[in-house]
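Once you scroll down, you'll see the structures, which are given as C-alpha cells.
Nothing in this text is a laboratory measurement; each read-out follows from the coordinates by a stated rule. Because the structure is predicted, anything quoted here is derived from the model rather than measured. Cβ atoms are built from the backbone, for glycine too; each structure is taken alone.
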Structure I
Amino acid sequence: MRRSERLVDLTHYLLENPYQLINLKFFVARYESSKSTISEDLEIVRAIFERQNIGSLATFPGASGGLKFTPAISNTQALVLAKDILRLMAEEDRILPGGYLYLSDILGTPEHLKKIGQILAHEFADSRVDAVMTIATKGIPIAQMVAEILNVPFAVVRRDPKVTEGAMINVNYMSGSSSKVENMTVSKRAFSIGQRVLIVDDFMKGGGTLNGMKALVEELDCRVAGVGVFVEGPFHGSRPLTDYRSILRVDKIDLANHTIDAEFGNIFEEKLF
C-alpha cells in the first residue's frame, strides 16, 4: 500500500476498534511494512486525532504492549451537542396529556441518539466502565449507543422475567414517583463478578428505578461505575439517588401554556459554567 492508502485504512481500523490494545506487529503484518514505517504513520494519525479532538492514541511498551485508541470529545463539543438537543426539548407539541414528555422522536433519530451517547460516554470515559445497564424500554437505544462508543457490552433490566434470559436476579425497590414497591430482574449471565457497570436511562423523575438498578448491580457482586440519564424531570421531594449525571434538566412543564422549562443538566455545571 502507498502511505495515503495505509493512513485511510489505519484510521478506519482504529475508529472501528476503540479501547482495544493492538500490538504493533498486527499492523506490520497487515500492511507488510516495517515497524518504523508504521510508527511514522501512527504519529500522523495521532496528531490529527488530537488536533481535531477525535481522541487519543496511547502507546504501551513491552512485548505484550501496543497501542490503544480512546475516542473523545472536548467539553465545548459536549456543550454544542447538548444545545442541539435542548432546542428540540423546547417544542410545545412534546407535552403529552398528564404532563408526560414525548422523547421517542429524539431517541429514534440516529443523529440525536449519537449525540446523547457521545455526551454520556465522554462524561464516564475515565470511570473504567466494563459494561452498561439500562431498563426496558426507552433506555435501550441510549445504552446501546453508549456501549458502542465505549466498546463494552450492555444488558437490559426487565420488569418481568423472560424464559429466554435463563437464571435471573430479582430485586424489589421503591418507586420514587409513586411510592409503590416494584420488581426488576436481569439475567445472571449479563455481567461477570467484579465488573464496573454504568447505569443509564432516558428519563428520571423520583430516581427509584435507577436506585433499583444500583441494588441489582450490588446483587451481581459488581460495582457501579456511574449513573447517567438523558433528562432529569421535575420532582418535589427527596430522591433516594443523588449521585447521578444528567444531560438535560426539566424544571417545569406548563400544561396550560404548553411550555417546557428545560436547562442543561448537572454534567455541565462544573465543567462549563
Structure II
Amino acid sequence: MSNWEAIILAIVEGLTEFLPVSSTGHMIIASSLMGIASDPFTKTFTVAIQLGAIASVVVLYWKRFFQSFDFYFKLVVAFIPAAILGFLFNKKIDALLERVDVVAITLILGGILFLFLDKLFNKTEETGDQTVSYPVALKIGFFQTIAMIPGVSRSAATIIGGLTQGLSKKMAAEFSFFLAVPTMFAATAYKLFSFYKEGNTFGSAELTTLAIGNVVAFIVGMLAIKSFISFLTKNGFKLFGYYRIILGSILLILSWMGIQLSIV
C-alpha cells in the first residue's frame, strides 16, 4: 500500500464512519478499485485508522467527555451488548465480511428503510428528548449489535435506535458518535492484538502509513461530523437512503461482473 492509497482509504473512512452509509461498503469499493483488497496489511490498516476517526469525536465533544462520570457509565452500558456478541461471534462476523452480496443487500434494504424514517419519526424532532437515560442507552446498545451484519452501518443502527427511544435526530446522532469511541477502540485494539498474536509486526514504512492514515481520518472525520449534524437536522434521512440503494446496487453489479471485491 502506497501513502497515496492510504490517504484515499483514510478519507473514505473519515467521511463514512459517522454517516449512516456503511464504511465497510465504501472500503470494499475503494480498496478493490485500487487493487489492494487482497493485501493482508489492508485489513489491518482499515481497522487501525478508526483510532483517528474516534479521536475526532473526542476533540469535537471534549467538554462532554469531561462533564461527569455518569456520561461514561452510560457509554459502558450501551457498549456491553456489542462487546459480548462481538467476542462470541467474531469469527462469524469476519466470515460475513467475505460476503459482498450480504453487504450490498443490507445496504439496499437499509436504504429503503431510510426513505420512510423522516415520516416515522417526524414527531421526535419537535418533542424528542435531549438526554439519554440508562435504559435508553442499553436499548441503543442492542441496536448497535445489528450493525455486526456488514453493510448495516453502526451509525445507522444506533441513530435509528435512538429515534425509536424518543431522542431527537441531533441527540440520536451525537450519542451514536459518543458510542463509537469505546466500540471502535475495542474493535481496533482486538484486531491489532490478533495481528501481533499471529506473529506479525509493522515495519517502519507500515508505521508511517498507519500514522498518515490516522491523521487524515482524524481531520476528515471532524469535517464529516460537523456537516452531518447540520445536514441531518435540516434534510433528514431520505438522501442517505437513495445513496445506500445506489451503492448497494453498484456492489451487486460489480460482484455479478466477476470483479473481486473484498477487504479480508
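Where is mean count of other Cβ atoms within 10 Å over residues 1-8 largest, in which of I, II?
II
Suppose volume of the Cα convex hull per residue in Å³ works out to 115; of I, II, which structure was it derived from?
Computing volume of the Cα convex hull per residue in Å³ on every structure in I, II gives 115 only for II.
Looking at structures I, II, which one was mean count of other Cβ atoms within 10 Å over residues 25-32 calculated from, given that it came out as 14.1?
Only structure I yields this read-out.
Let me ask you something else. With FRET efficiency 1/(1 + (r/R0)^6) of positions 65 and 217 (r between Cβ atoms, R0 = 30 Å, to 0.05) coming out at 0.95, pick the structure among I, II it was computed from.
Going label by label, the one that fits is II.
Which one of I, II has helix-only ellipticity at 222 nm (-39500 (n - 2.57) for each DSSP H run of 4 or more, over all residues; to 500), as calculated from the coordinates, equal to -25500?
II
Taking relative contact order in percent (Cα under 8 Å, 6 or more apart) as the criterion, which structure among I, II has the greatest value?
II
When semi-axes √(5λ) of the Cα gyration tensor in Å, for residues 17-112 alone is computed for each of I, II, which one produces 44, 14, 11?
Corresponding structure: I.
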